[in-house]
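These are the structures in question, set out in turn.
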Structure P
Amino acid sequence: MRKRDCRHRCEKRTVPKCEGICKTFDVVQSRYADVLSEREDIQSFRTNVPMDGLTIGEYTSDIVAVKADGSLLVRECTRRANLLRTKTCTLLDASREYWLLRGVMDWGIVVETKEDHDEET
């Protein structure tokens with residue numbers, strides 16, 4: 001989850017199955033976009049999808065994908081260290097609640113691997 005007007009470094013690239021330009025803000029989100037583009041059960045996906053009407057402010061979900069059966073898959077990408085922060089937990093709970101109210105059952109968190117961490121440092 002990110003602020004809707006996030007001003008961090010953004011990587012823009014073309015990724016199979018991504019609708020439009022795939023804009024990612026960190027290696028976790030970028031790597032997961034690559035994973036989704038290779039999955040056969042995923043038709044398409046979007047990155048940084050606005051969550052309109054969210055009560056805690058204007059935020060976006062990191063990845064929203066359409067599965068082959070037409071259902072949605074939502075993933076929030078974060079670093080392992082951020083999971084201990086109260087703000088991160090509040091935002092993740094808000095995202096989960098937002099998507100559950102819209103009937104999305106496949107919601108989850110993508111956390112960095114050791115290789116992701118090593119690449120950024």
Structure Q
Amino acid sequence: MEKAIKYWYAMSDPAILEVLGNFIQQTRLQQNKTQQQVAAAAGINRSTIVQVENGGGGTLLSFIQILRALEQLQLFQSFEIKQQLSPLQLAKIDQKKRQRASNKKDTPIEKPKSDW
């Protein structure tokens with residue numbers, strides 16, 4: 001695993017863009033979608049798809065739109081920040097939760113008039 005991490009650090013930025021472009025292209029072809037179909041689903045121009053697939057870059061927004069159109073957004077799961085709380089911290093948070101609603105004293109409660 002450490003070797004794989006070093007591999008990514010050893011790559012130049014254009015080389016990483018090329019790997020990402022190849023991933024987009026191979027995923028699109030596996031799904032049997034044309035560049036135009038992906039572009040239409042992503043709401044971008046086909047030329048943007050061509051540029052990304054050729055390793056020419058693009059914006060992060062375009063990359064997200066393409067991944068959404070290819071249903072590959074799960075790739076971003078590794079970016080989620082997961083906080084692990086101790087049982088003591090969880091207990092403190094649980095104690096601070098409201099147990100009851102307070103009665104507002106500013107507004108009088110109107111009682112219906114009796115017919116008596």
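For the reader, a short list of remarks on this structure follows.
- Across the set P, Q, FRET efficiency 1/(1 + (r/R0)^6) of positions 11 and 99 (r between Cβ atoms, R0 = 35 Å, to 0.05) reaches its highest value in structure P.
- helix-only ellipticity at 222 nm (-39500 (n - 2.57) for each DSSP H run of 4 or more, over all residues; to 500) from the coordinates reads -16000; which among P, Q: Q
- Entry that produces 53, 26, 12 once semi-axes √(5λ) of the Cα gyration tensor in Å is calculated, selected from P, Q: Q
- For 0.20 (FRET efficiency 1/(1 + (r/R0)^6) of positions 27 and 91 (r between Cβ atoms, R0 = 35 Å, to 0.05), calculated) the corresponding structure among P, Q: Q
- Of the structures P, Q, the one that 3.0 was derived from, the read-out being distance in nm of label points 7 Å out along Cα→Cβ at positions 19 and 43: Q
Any read-out appearing in this document is the output of simple, stated calculations on the displayed coordinates, not a laboratory observation. Just so it is clear, the structure is predicted and the values come from calculations on it, not from any experiment. Cβ atoms are built from the backbone, for glycine too; each structure is taken alone.
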